[in-house]
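J.: Below are structures written as structure tokens.
Please treat every number below as a calculation from the coordinates, not as lab data. Predicted model only: the values in this text are computed from it and were never measured. Cβ atoms are built from the backbone, for glycine too; each structure is taken alone.
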Structure I
Amino acid sequence: MAWFGARSFTTVNRVMNESNPVFALQTRPLGHQNTRMVLRYAAAAENSYLFQDWESIQLILGAVFFSYLLFGTLEGKVTLALALVMIVITALQRFGVSPALANAGGVLDYLAPANAAAERARFWLLHSAYLGCDALKLGAGIVMLALILRHGRSVDPVNQLDLVDKANHRHVNW
């Protein structure tokens, strides 16, 4: 998603520089700068929707994975806590950072130069918070993976029984 987000803004430059003659004719009344602003706004809006959809998918997948760890495995509290932390971070991104980032990014090109510096600083702060949340999720995922792989587990540990028919267990007292 990060690659797509960065790539969509380079698409604006590509469309502006390599546009077909019909596009150039249709956008001539707007002017070069206004056409660029409109295309950047459209790219920012599309990025916002895609990132928020991806975060919603992550929340669903995280809930399914947490349920599997809780009810389908013998994982410990630390692994479950890490999975829950990842879900909470994703929820913070989805409902806190992403909407604010979309609002800040959508108006950057339309602000007066005097107001643009403060809003641009706010945008980059939110962008850094978003990237920090992703880095925290990645770190928690790596630690959780290491914990899961560290434990040598048999295929079916619940149904694994110790046999009583050993040489030193021949006699059974009732």
Structure II
Amino acid sequence: MAEAEIEVGDTAPCIGCGMCCNGTLYWMAKVTPGEEERIRSFGLQLMEEKGRTYFRLPCHHESCGACTIYQDRFDICRSFRCQLLRQYQAGDVPLEEARRRVETALKLVEAVTADDPAAANAFNRRASRARLAEIPEGETLEAKSDRARRLLNIVALDTYLERFFRNPRSAEGDGQADTSPSNS
């Protein structure tokens, strides 16, 4: 659906979500060639990976699930549609269900970040998950239980995001082709 065709109601599930901007879904966003200088002028740093240019997420223009530069947002921000938004726009998921899924995801994020605020970011969460999966020698039962709880919270969040929000990997295996070369 072209930008001009999208009405406010078409993005209703997005209101207050912000997970595509704040690093919860992906840890970087693909830059449209020719837009690099404009993105830098908005204070974002660019990076190169596998011959492509990206900016790191979270975007500092996201606030409380909304874009503070919405009218001037970047091409990827205008074109990106998470799986849930695509299903809502196709009429496959009613608004009430879409909002319930966003609310559930945000509660899962809250559970993860209560233990590790940095784990809200997909990149950091992947590292936390790997650390928590390691079993230290001589760990107490209480420490094992706490580590297992934290790991399960992260797995629950990532599983939920994969099921309802992340777009299927492209043929190149790089996640949503215009969003991130790696899912967390």
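J.: Out of I, II, which structure matches -13000 when helix-only ellipticity at 222 nm (-39500 (n - 2.57) for each DSSP H run of 4 or more, over all residues; to 500) is calculated?
T.: II
J.: To which of I, II does the computed value 22 (relative contact order in percent (Cα under 8 Å, 6 or more apart)) belong?
T.: Attributed to the structure labelled I.
J.: Comparing structures I, II by distance in nm of label points 7 Å out along Cα→Cβ at positions 88 and 120, which one has the largest value?
T.: Working: I: 3.7; II: 2.0.
Once distance in nm of label points 7 Å out along Cα→Cβ at positions 88 and 120 is tallied for I, II, the winner is I.
J.: Supply the structure label, taken from I, II, corresponding to Rg and Dmax of the Cα atoms in Å with the calculated value 26.4, 99.
T.: Derived from I, not from the others.
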